[in-house]
Structure 1
């Protein structure tokens, strides 16, 4: 069985590298393409998120089933048949996605988006190639879920990091030496997406249990056996996509394309926080699923609270720095004072919302491990019904700040309502511990340390001193959050004790 610590460290290393690749080149993209074209890149990222609606729960279902079955596979053919069966759905859906976006490219450019620097023809052409980029990238998430279910995070992160580098850095060569256009950008992303999907497919099939006497085949019984769980995942995916993309959809329809570009810039930074949370989910969801399947309740309870404390420390430290130093961070990153001034306020709000959303990550993983999807469906449905009128009003009156407020309000409701409801059924008696021990101490300590640093440190300059000060502040806030966490404090004390024993 792969070591959980190894998987978590591999996930963090991979996510950190991919986060760097997704943000470090953004100022160059804006400089070469302009803010309107960057708005189209933001639209592509939204389309990638919306495409997960057509996942039909296959990714999460494959993750859970491989975690439960592959490591003790008495019948390896069943595992391989499951993957082959789902493949017969994944690739045709990818083709349909590309065709659908291509057919919609003209109407989207004419009636939905509001370009001024780009012509409608240029916009429509970019959207058409955008569809190919989204479709070619889409199958890779399915195979990534399978690798995660096998708990092969080191290999998964190596693949993802390699292609993130080729996408982020490679496209600069295309823009500089071939064509500095949004069309060339989208074409390169489409090529890299196809390569990543094929490599991920090869890796998954290489690691599946071998069946010596026959090849994998389509088996409809594998679909029937998981249809109830998959149905819940489809509903969750559809509602969560609607909730998370509502602000961008409303903003793109009601405001100029340039504003979508600024909002996409803020989202790029906020997504960095999300990338620091996802590694824990990727490592712990299959482990939760295995413990549930083997009815190891005590081990599961201990792991659940310890892992939530670790996640809370990471979220508290990063969110405190980004929230309080949002303007400085954007300026250090972009080098443009006017952009940092426009993005700072919505970024701080988005960071607060993303921090709250991150706290829901492991409780959601626990629900999926038990196959319980109804709670997440209900909370997302309520959030969507209440969020639509609020988002329309907020974007109309406050633009990108209003769109950011929609994200914050939604996740504040999740933490306040969904956690108590979950602990009425799962981890009975653990709600008080989750709030008061797992989450609150690191957040209070991180916020206090961040406020002290904000008062003590002047506006950061874009030089080595500014970057060094930001690094020092981040380290101090992280240390304060970690010390406040009961589990990490205990681990630090034990490490110090062991060190003393080895000293002469």
Structure 2
């Protein structure tokens, strides 16, 4: 490599740094690095393999760029080369792999690849992965000058690849949707809508890391249950899950509740008391309604997050603890920041991993599933044989506005079960609590008005088809349960489905 060529390549690396500094996408960083390696070294394949940040042992390919003529994936070859690098703690260059005495005589026999370079990707003294460049037979043979440049190249790119959370995603295979739904259904998180599945994916990702989480969503959407699920599937699952509701504690007591106090700290403090933060040491602390923290307390809590240490009220002793914080708010914290009611720095400290919890109105598809989840639980509790609600009642529950979200739905189902006579197996609209009946009549009038231009025969046919379809949807197309909710024989239901052309596909 002559002086001018070397200068050009160094200039190219400088330009690469400038390009990487402007990238926020990890995938794009990988693509740019691979493309630049192919250009700089004239290689047929440039591959980035990264170490699992959790174990620091397992290597996995996370990106490979190739020239059009180089299409084979030599996984075994790359694993062996990377293993050699890890063992010997130095770079590798081989002009002819098939005859390289550092490897078993037959391991690279009859391969298309001839020449290879592999260099470690290090951040300080810590290895994070390897960079591989392979050339097939008939292509360029790598030289020691190429190896020297590759080592410089790896030193430049390694800091841009040192993104633990991003790398961990490549080592955790996402669960299929059905497996994800079943996994979290056991935690009481019920649904099937796309927005709910997206929520579960966020919960799943949050459980695999240890950063602070901020849950924002309306009251009654199940934020505490979500926090519990994140804890239960995290590495802290064997430790304590503690809860504090900032909105339920008087302002004068909140500091002592969070940090604890010592004997004599104030009137009535007759003995030392441990705060909720210390109780949660090594575990998870769920702070509900963090938006209700007084401003003075926000400053003290911010200091705790920064230093991981605190002092109990009335004490001079500084204590250090390790606790994961999951905070929740029923109003957007950024709105409170703009109104000067919440400290901006504390907001950014808490908002490391934000998760939006959708209101029930955005999950109408999940309402029937939730109702059918609540019914047997409350029926068993109240020693009743109630199995389901009739289709008219279920339709009302599915379409109404739920200001109180899942909590309001659950409370109403419990009341309906309580009001249903013990002998009944199905609960109907006549059991609906008084404050909801006027709302239901309004909905029925609205439905009637929208159908007023149809003939009586057509209107009856449409109503019948709608009731049958809704009963089937509400019971996941289980014909036995749907027929029972409509109080008709299952054979009659099947006849009407055929007559009215009702099938699962037509309802999508």
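Consider the structures 1, 2: one of them gives 2.9 for distance in nm of label points 7 Å out along Cα→Cβ at positions 11 and 147 as calculated from the coordinates. Say which. Derived from the structure labelled 2. By the measure FRET efficiency 1/(1 + (r/R0)^6) of positions 91 and 363 (r between Cβ atoms, R0 = 30 Å, to 0.05), tell me the structure among 1, 2 with the highest figure. Evaluating FRET efficiency 1/(1 + (r/R0)^6) of positions 91 and 363 (r between Cβ atoms, R0 = 30 Å, to 0.05) on every structure, the highest lands on 1. Largest in FRET efficiency 1/(1 + (r/R0)^6) of positions 123 and 187 (r between Cβ atoms, R0 = 41 Å, to 0.05) among the labelled structures 1, 2 is structure 1.
Identify the structure, out of 1, 2, from whose coordinates Cα extents along the principal axes in Å was calculated to give 61, 59, 49. Please list the in-between numbers first.
Numbers: 1: 61, 59, 49; 2: 90, 77, 41.
The read-out was computed on structure 1.
Using FRET efficiency 1/(1 + (r/R0)^6) of positions 323 and 435 (r between Cβ atoms, R0 = 30 Å, to 0.05) for the comparison, can you identify which of 1, 2 gives the largest number?
Numbers: 1: 0.90; 2: 0.10.
Across 1, 2, FRET efficiency 1/(1 + (r/R0)^6) of positions 323 and 435 (r between Cβ atoms, R0 = 30 Å, to 0.05) peaks for 1.
Here Rg and Dmax of the Cα atoms in Å, for residues 155-410 alone was derived from just one of the structures 1, 2, and that gives 20.9, 70; the source is 2.
Determine which structure produced the value 17.3 for Kirkwood radius over Cα pairs in Å, for residues 307-466 alone, calculated from the coordinates; the candidates are 1, 2. Walk me through the numbers before you get to the answer.
Working: 1: 17.3; 2: 20.2.
Checking each candidate, the match is 1.
In this comparison of 1, 2, the computed figure -27500 for helix-only ellipticity at 222 nm (-39500 (n - 2.57) for each DSSP H run of 4 or more, over all residues; to 500) is attributed to 1. If relative contact order in percent (Cα under 8 Å, 6 or more apart) is computed to be 20, which of 1, 2 is the source? Derived from the structure labelled 1. Calculated for structures 1, 2, distance in nm of label points 7 Å out along Cα→Cβ at positions 179 and 403 is largest in 2.
Only the coordinates and a few stated rules stand behind these numbers; no lab work does. All of these numbers come straight from a predicted model, not from anything done at the bench. Cβ atoms are built from the backbone, for glycine too; each structure is taken alone.
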